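Got some structures for you, see below.
We did not get these values from a lab; they are worked out from the coordinates using the rules stated. Please read all numbers here as calculations on a predicted model, not as lab measurements. Cβ atoms are built from the backbone, for glycine too; each structure is taken alone.
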Structure 1
Amino acid sequence: MSNERSQRWSTEGVVQPWTPGEALGIGTSSFLRHWKSLIGPLIGAVLTAFIFPLATPIFLAQLAERSLAAVRDTPAEPGTFRRAIGRGLRLLGQAALGTLVTLFVPMVAGLVCLASRAWSPWALVSLIPALAIGIVWKLRFAFTAFFMVDEDAKLFEAMRKSWRATSHCLDSILLHAVVLAPLVLVSFMVPVVGLLVLLGIQQLGMSYGYARTTGRNDLPWFDPEYKRRVVRRLLRVTFVALVALFIGLTVWVRAMPTLRGSAWSAQDTAIRAAAIVSGVIAIIVGLALLLPHALDRLEGRSFASFVGARHIRAQKSGFLTVISILSISGVALSSCSLSSVVSVMGGFGQDLKRKILGNNAHIVIDMTSQSAWDNYDDVLLKVRAVPGVVGATPVAHGEGMISSPSNLSGVIVRGVDPVTIGGVIELPNNIEVGKFEYLEHPEKLAKLPPDEVIGLGSHGEQFLKGTELGLPDDIDPTVRESIMAKPARPGIIIGRELAKTLHVYVGDEVTLVSALGDLGPMGVMPRTRKFRVAAIFFSGMYEYDATHVYTTLEMADEYFSLGDKIHAIDVKVEDAERADFFTPAITDAMQRPDLRVRDWREINRNLFSALKLERFATFIILSIAIIVASFCIICTLLLMVTEKGKEIAILKAIGASDRSILRTFMTEGMIIGAIGTVFGVATGLALCTGLKWFGVRLDPDVYYIDRLPINVDALDFLSVALAAMTICTLATVYPAYAASTLRPVDGLRYE
């Protein structure tokens, strides 16, 4: 049977080049013509993949035979399922062998960890060679099933022939898989039908590639416009489907309830991730649609841009095509990673700045010795009169210990003015449980209503006060009131983490202990005072939520025996970024040389300097990845100089100057770098914007933030684009110089 089949095609053994565009066009048209023949093995392969995977190779072998017949536009011979049983067993052996080879390194790493009885994170590195081996295995043995169909070859013979055949078209197989990748996400819109169509087109495309590579076909040749038309049509359909999918998922996300605390939902995460991925891929496909138009515009400009754009579009040798793709992909991935990391770090910096400015004043007026001072009313009036000052409030502070019946902790006590504190910091807005008014009216804490929320659980569940228990209903009301009456205590506001540490809720009593107490018969006795929790705040900063407590200014003065003194005046200005601009005016208005004026940047100088240095160092380190990617551009241009030596010689022979050749190859390298940079920066921008819109949930118990902070700054992305283009431009200098120094006689010597 093998000899009969081998006589069908006069071109057998002649390697015919093919492109992914042709494979897609033939695969789509063949699927539309022969879908009745293909639908059976397609359904069988999909169903068995979920129910009984060991039977899947049988249906794949049947699909391979019918897809070859569909591509050649010939009817499939009867008995395909019977023949597929034997071939399926061989394909099952190939899958088992591939799994063993691919997972050999991870299995060895796992055995080493098992023998040492210790898990090492380095074992995860073994997945990298496993992934590389798996990709190579899929590419080099992509034609194994088709050799079994055409020649009824045994397993190792079919694998050997597939290895030799695919060496001529590795780039086309790889590009075919890349082009079909966006359709995987599109298939989610119609899960069953989309998966069947995608698998059918993929198998038909590989059948076409096999028929062309082995020469076993009577197919006509296709002009380049056919290939471009097929790819553009596929990209348009994919783009429209991805945009529709993105819009649908966005509406779905907006309709979902917002999770609080450490609550987590697999469905919520999957939908948000799908929305982000669909939007990013839609941007990439849209840029791919615009790329031919951009190259058309470049061709219409100068001689250098015309030749450079033509070289980008020209059909190259297989290895050079792969190198060109790697060049663009390397620059794109490096630019995307750099812009994404800079945005995430900027987001953390902005989140930290927002929290610091929400819990601290923009400007602080205090003494250098940080001791208490009096006569502050006149200073307050003068500061509030300074143009640009939004609010000012007096503050007294001190250190102490706070205890509850179950635990204790060290705290910083801040006495504030309840009337003016809200105009300087966000304390009233950060109240999570309780009410800020309870600080001024602590008597209300003694009679909280039963439906009052006094605490929150780890997943956001609310704890209510409930009714008082312990006394019978027939007791005398006067006796009940005297027994149930709670002693009057001043109010205190504590942070969420401190409330967890002390195991207290709103209305519970806590004791504040200060080391600076009164003199007694046994020496200095610690000063103690009982307070009642008026509210629990959440600032977003663990240090504040675990160590800061707030009470009234009068109570703090009384507790610390300050009299009518304060420690500082907190000031808020209309523009926090220009706080240093207001400090001279405030200093002049106070006319108090014993007081100092500091803005928030000066107070947190070390912290923000470290963040700035870390961000700059990260930018430099990740820029090295772009430099590494630029090496591929150097290799691409050098190989192109070698391949286009004859063309360069002819151009020089008809009058092209060395400078024009230099400019041409530099332009070509810059086009490659620009394509990678635009794709990378645009992908990073789309990814960061999606993460900002939809959010990535983090466990607040671990990270103390429930969303990954992202700062999308146009200046950051512009900086990444300029850095990438500068590096890529410098990488083109030597190859372009080598091309310009090529003599015509050297280029034509062996022609």
Structure 2
Amino acid sequence: METKKKKIAILGGGMASLSAAHEMTDYEGWQDHYEITLYQTGWRLGGKTATGRGECDRIEEHGIHILQGWYDTTFRLLRDVYAERKQHNLAPGSPLQDLFKDGLVANNSTLLTEFIPELGKWTNWPLVLPETAEQPGAGEPLPMWALVRKGLSVTAEMLLGSPYSSTGSWFGRWVLNNFYPKFVDGVEQKWQEKKGLLHWLLKPLFSENGFFGRLVKREMSHINEAIKLLAQESGDNHKHHSFILTLIEREIKHIEREGLPYREDQQEKRRLAIAVCFAYYNIKGVLKDVYDRKTELFDFDKIDKYDYRDWLAMQGAPQWLVDSVIVRFFYTGTFANLVNENGGAVAAGTALQFFAKSAGYKGSFVYQMVYGTGDVMVMPIYEVLKSRGVKFKFFHKIEQIHYDTSKSIQTVSYAEQVKLQVPEYDPVKKINAELRVWPGAPLYDQLDPEHASRLQAGNVNLEDPWTDWPDYQKGQLTKGTDFDEIVLGIPIGTLKTICSEIIEKEPRWKSMAANIVTTPTQSAQLWFLPTLQELGFELAEWGLAPGFSAPNVVVYQNPMYSWLDSTIALPSENWPKNQQPKFLAYYTGPYILRKPLPEGPDTAYQASENERLKNAFEQWLQDNSAWFWPKAGTYLYPQGLNFQLLADVKDSKDGYARFSGQFFKANVRPTDHYTLSVPNSAIHRLKADASGFDNLFLCGDWIDFGGNVGYIDGTIQSGQQAAQALRSRMHLGGHKEIWSEMKS
């Protein structure tokens, strides 16, 4: 007897929804049980990772997107996608065939910048993290105890500073090279030095058994013992690591008594103090407040009621550590630094998990994308899902989800935004012969000519929730006819509109909507005619290696606190020869709304916010650019930026016109808001299978997926959780492991 297939509707086309679709179709015989249709507003997929190709095929991003080497879930998904795409020859001729060879570039250099009031200036802290032999996405993430050990090893590498720095301490390197290398992640690190006559004369003094060698061993015997113990396994990890903490506590107290150094010539000592104390107090707190010796599990939820800074202070950490750049880095990295006037708010358990997981990076700490995020990640996933038989309904805007007293979703109201003149919309644009990308606007030749003409004439953006564009037609999806099960992957900001009926009547949904906090973000991209070095950015002065070694993140002045050298993406763009950029900078940061979002149509709102961003960013550049690019200023603005250095298609003689032609985006749409992890918010999140409705499953960075911080790895995990919950409800199993919970 043939069983009727279930119809599954996925609402939303972000990474959570795409992950759910991939997971549901990643099991042999899935076609025998269900069919899947995904509904998406507008002409492209990706959500907050969506990109488009604008003028000159330039890549226009939602913000800065990088993949970190500990995103094992993300890399496992992409590895599978690229392998299947290649196996079935889904993108023949495309230059993007292999993920690691064609799509990504390893970048281990991270710049932390710190304002020191005592010096009255910003200083730079370069981190050049070592590559490891592992491959991200190959094998499961490291367990928590292994992360503790590896985290301490990475901290030792941080204490070294950059091995390429032109101002490094030779003595510090000598100590670590002679006594610590064999304990740094199990890999010996050799410092290369010129061995002249002086070296041979002093060698007896500096050898391991020489005078200084014996002195270092005697004075730091407890540190040597601690590092040796880190390389050993133990039956009682808690006791083992507690003893290690005891060994290094004397040095920690000594550092605290001395206080934090401020002088310019003491920066290495300052960074060592911050890094060592940071590791100590976090591990101390994890063993005291997170680890349960009875269950032998780590329960990070127990401390999510505290802000991370407050929790760190509770462990006895000095105020200078609580306020340090390394702590600030997490608040800015999660867009939480402007939530309040106290430097932001982040739940302590969430912060600790994020820190711990990052210590388990594999390969490179960071991977940059050679093309746009949508090109490298979203397009290949779409191609694979399309090949598997998933159906896509573009230009379908979800308006309301309806239910009845049976606690089952009965209908879904939607609006079909435009009329097509083709049976099915094909979203792919080809550039440079065979590179498949997402366009920055609909492919109008596939739309009804009248609609296409009106859209172009009015410069209408169908992704804009405040547009006054009259939809082509209304419709309803009905249970039993159009769907049996629903996967809801639309962000929390929009749920307050499309799930208003549910939120009004269901207490848990009302609590979720009221207590999960989001923030808009902002993005800007600048294309430069000179190279980064021609702008005066000296790699050695910033502690970076010669050749290509661009910084991946800079923590600096709010609100545009991060910038990324994305020059590697330029070759796929098609600029006029006389305006070919040689350097591309991406910026991002949180965006502060000055008034509530419009409740009805407001066609000028997005443009006005983009203009407000541009004006604020102009001032930011005139105040801050010269620190990075000392040769880019002008006579009137020596600390600023000469806009004549920017690439411009029209080659305008007016500098401001060239600046205005760059890319600015205020991500104010509710679907674009970043989900924050503020204290006491996790308890209000719903799990993937806990919507309260028997045919509604949830995914997105706003649900309770485990890590509960807004990042792509967790977003993908949420989609996998929704897919497996739905399959389990259908009594289907054999599922792969989801790496959302940290193992001991």
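Quick look at the values:
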item	result
Value 1.00, calculated as FRET efficiency 1/(1 + (r/R0)^6) of positions 347 and 691 (r between Cβ atoms, R0 = 25 Å, to 0.05), assigned to which of 1, 2	1
Which of 1, 2 yields -20000 [helix-only ellipticity at 222 nm (-39500 (n - 2.57) for each DSSP H run of 4 or more, over all residues; to 500), calculated]	1
Structure with the greatest value (metric distance in nm of label points 7 Å out along Cα→Cβ at positions 339 and 443, set 1, 2)	1
P(r) over Cα pairs in 10 Å bins from 0, in percent derived as 2, 13, 23, 26, 19, 11, 4, 1, 0, 0 - corresponding label from 1, 2	2
Which of 1, 2 leads on relative contact order in percent (Cα under 8 Å, 6 or more apart), largest value	2
Parent structure of the calculated result 21.6, given that mean count of other Cβ atoms within 10 Å over residues 59-66 is the read-out and 1, 2 the choices	2
